[in-house]
Structure 1
Amino acid sequence: MKRTSNWSNWIEIKEAKLPQRDNGPFNHLGIYQICAVNSKGKQIPIPRLAGVDKTGVIYIGRSGFSNQRTYRTIAVRIREFDNKQHSGGITYAKAEPIINKRRRYKKHRLQVRAKFLSTKEDICAAELHALSEYHSKYGELPPCNSTRPKS
């Protein structure tokens, strides 16, 4: 299994959600971020309460864990997001018709990056750290996150 403490490169959401049988690159455990990019692939900055998020992160999440009977990889969680079977995906789907009317979001698409981790403790700690860091920097969570996990 691929494990790293660094973020992967940003890739298109359609590639990130590929199943293992199709050699999907995100069929591992860990945490992930989803961002909005314009038609040229450039991240769309998002004004936040305490600054502008230049990376355009709309969601920070995690996979399931290997000790669960049926665990969900990052690719599975991204498919759930994209199919509106996930709270962040539902929030995004409700906002999408509105943001599509904004010039900066015309023809936007979503990209994903991940940190691959193997243990439940590492995954939970990394998600909490990423969300806490975002909140500390911008004064709020990413737009499609509704809660911050407990420590």
Structure 2
Amino acid sequence: MTEELITIAIVQYLSLRQWTIISYDFPQSGSGYRFTENFTGSCSSCKALIPDIIAQKEGQLFIWENKVKFSVLDIEKYRNFTSSFSNSIESLRKETSFQNMFFGIGVAHSLYNIKKIDLYSNQLDFAVIVDQESTVIVKIPDSYGLLI
């Protein structure tokens, strides 16, 4: 299982459930939607975040980071996301008219990943696991029940 296969499986899962896929990005491609850190003046050192998937359904925006192996760094980089990247978020809101935004992860099926999701579940809005057959299993459902 690779990060690319995880992303493909989740995009297919969402598409079959009538989600709007706004953007998806494969590892190192840089082709997805780019959130740029708020700045004043020159932006030569601005940080940027390119989520693996951005998808919307019923006015709810979901931002995905996908990994073969769970990484707490993915949670940490989104901890201050809404304040540090608010200008980019508002630009996307104007384009898509989303009402709420959620952050979560997609990971390959493994005991390690399941344990880590359980450990950090209070810091995630949702989490899915993708098995070797590319089946998407919702581990932490979103509060609106849209992933199920």
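We did not get these values from a lab; they are worked out from the coordinates using the rules stated. A quick note: this is a predicted structure, and the numbers were derived from the prediction, not measured. Cβ atoms are built from the backbone, for glycine too; each structure is taken alone.
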Point to revise | Read-out Cα extents along the principal axes in Å, computed value 44, 35, 25, structure in 1, 2 | key: 1
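Kindly point out which one of 1, 2 the value 34 was derived from, the read-out being relative contact order in percent (Cα under 8 Å, 6 or more apart).
Traced to structure 1.
With distance in nm of label points 7 Å out along Cα→Cβ at positions 61 and 101 coming out at 2.6, pick the structure among 1, 2 it was computed from.
Working: 1: 2.6; 2: 0.5.
Derived from 1, not from the others.
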Exercise for review: Given a value of 2.5 for distance in nm of label points 7 Å out along Cα→Cβ at positions 37 and 117, point me to the structure among 1, 2 it was derived from.
Suggested key: 1
